[in-house]
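Only the coordinates and a few stated rules stand behind these numbers; no lab work does. Bear in mind the structure is a predicted one, so any value in this text is a computation, not a measurement. Cβ atoms are built from the backbone, for glycine too; each structure is taken alone.
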Structure I
Amino acid sequence: MKKFLAFFLVLLVGIYFGVGWFAYGQAASVPCEVWYEEANNTPSNWSLEQKLIGILQITL
């Protein structure tokens, strides 16, 4: 019974780190780039109406 529990514990730890490694690999494969069309999309470029809509969405 001790051998089974030790094996099961090692298996769970292996699966835990395996899933973490897989998730990290998937997250690291996403490109971190800004589309050229969105490069100037900053709050200072928004109209007053767009800013108010954004504030209302945050507070709701």
Structure II
Amino acid sequence: MKRRGIKAAAQAYAHGASLGKAADLTGAGKQELSEYIGVTRLSEKYPSMDVRKRLEVARRIFE
């Protein structure tokens, strides 16, 4: 369960959520999330997008 929370938080972060918000939404720890993102280099896999697009993606993730 804990690992799933970190993975879900990492995906939310990669799609535009702040580290803190991604951790809060999924119950993952900020430190663990930060380490996971660094190891997986997730933030490098997704192109930058504007705020409206990020919000749209985040809403789809949490529907």
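Could you figure out which one of I, II the value 9.8 for mean count of other Cβ atoms within 10 Å over residues 19-26 was computed from? Only structure I yields this read-out. Among candidates I, II, the computation of distance in nm of label points 7 Å out along Cα→Cβ at positions 3 and 51 that gave 3.8 used structure II. Determine which structure produced the value 19.2 for mean count of other Cβ atoms within 10 Å over residues 11-18, calculated from the coordinates; the candidates are I, II. Structure of origin is II. Out of I, II, which one gives 66 for percent of Cα pairs over 19 Å apart as computed from the coordinates? Going through each structure in turn, the value belongs to I. One of I, II was used to compute helix-only ellipticity at 222 nm (-39500 (n - 2.57) for each DSSP H run of 4 or more, over all residues; to 500), and the answer was -22500. Which one was it? Corresponding structure: I.
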